Structure I
Amino acid sequence: MELRALVEKRLNELAAVDSPDLSTLLHIIVVNEGDTTSAVEDQLGFTILHNRWNGQAPEVKDFTPSWDVLEEHTHWYELTFVISDDGFGIVVFVPKSNCDALVALCDRYAKEMHVL
C-alpha cells in the first residue's frame, strides 16, 4: 500500500502543473524485487551507480550520486532525477528489500545526508 500512496502523491503534486499530458513532465520507474541494476539503467538510459556526468564510481573519494533528491520511506527509496530544464524528471522507486549495489548506495547516502 505504501508504494501506491507514494505514486499517487507524486501524481497529485504534478496535477497542479498546467500540462495537458503528465508524461511530458514525469516518468515513474518501479524497481521490482530481484530486478538488476542493469535493467534499471536500461530503463533510465544512463548509469545509476556511477555519476552520469563524470563517470566516477562510489568508491572514489569525491563521488556524488546523480540523483537530485533521495527520499527514504518505510519500505522504499525514492530517487528523483531532473533530466531537463523544462522540468522533465524521472522518479525511481527502489524496494529496500533488494540486496544489491543500488540499495547499498541508497543506504549509504540516506545515512550520510540525513535524507528527507
Structure II
Amino acid sequence: MEVIADILLAAGALGAGFYCFILSRRLSRFTDLEKGVGGAVAVLSAQVDDLTRTLGAAQATAGESSKSLEALTTRAEGVAKRLELMLASMHDLPESGRPAATEHEDAEPMFFRRPGREASR
C-alpha cells in the first residue's frame, strides 16, 4: 500500500511540475513585450503619451483662438456702433436737390441706340 501511495504521490508531483511548466510558458508569452499583452500595454502607453501632448497643443491653440476671436468681436462691436452712429446721422442730413425717382407701373422699356454707331446692314 505504501508503494502505491508513493507512486501516486510521485505522479501528482510530476503532474504539478508539468502544470507549472505549462503555466510559466503561457505567462512568459502573455507578458512578452513584442506579441503579448505587455506589447499591447506598451503601445497603449505610447499612444496615451502622444494623445496627451496633442491635447495640450490643441488646448493651447484653442486658447489663442479664443483670445483672437474675443479681440475681433470687440473690434466688430466698435465698428457696428460707429456704423449705427453714421446711419443715424444720415437721417439728420437734409434732402438733396434731386427729385425722387417716380415709377410708372405700366411703363414700357425704352431702348436707345448708341450715338456714332450706324447700322451697316
Structure III
Amino acid sequence: MKKPTKKLPEDATIRSINGQLGRPEEYVRQVLENMRGCSGECQVRIGIVSNSNYPDYEISMLHYEGDDVAGIQCLAVVGGKANREIPPGDDLHNQAWSSAASSFADIQQLLGELRGLNKPQK
C-alpha cells in the first residue's frame, strides 16, 4: 500500500526534511550515488507532493558560461522509495519540484554528518 503524500514546503531540501526521512543515511547515500556521474556540476530537487519519508527527486546538470549558470538540464527523475529512475513521459516528471536545490557538495556534506564524520552545518 502506497504511503499517502504530504505536501512539503515549496523550498524544501533534503537537509531541511532530514528528520522526516524513513532511513536518512541510506536515502542520502542513494541520492549521492545517483549524482556521482555528474562531476559535481549537478543539483538535486525533491518533489514537494511526494512520500515525505522517501521523496522523489530530480537530478539536473548545470551548464555554465563563464561563472554564470547558462542552463539546467534534467538528467533523471528518481522514485524515492524504490530509488529507481522513472522513464521519460511518466507523470512523475511533471510533478511540483522544490524551488530550492542541493548541490553535490551539499549532499556529500549531509551524508558525512549522518555518518558522524562531519560537523553539522548551521
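Out of I, II, III, which has the highest value for distance in nm of label points 7 Å out along Cα→Cβ at positions 31 and 79? Please report the intermediate quantities before stating the final value.
Working: I: 0.5; II: 6.5; III: 1.9.
Largest value of distance in nm of label points 7 Å out along Cα→Cβ at positions 31 and 79: II.
When helix-only ellipticity at 222 nm (-39500 (n - 2.57) for each DSSP H run of 4 or more, over all residues; to 500) is calculated, the result is -9500; to which of the structures I, II, III does this value belong? Walk me through the intermediate numbers first.
Numbers: I: -9500; II: -26000; III: -6000.
Matching structure: I.
Values quoted throughout were computed directly from the atomic coordinates according to the rules given, and no laboratory measurement underlies them. Quick caveat, the model's predicted, so the values are computed rather than measured. Cβ atoms are built from the backbone, for glycine too; each structure is taken alone.
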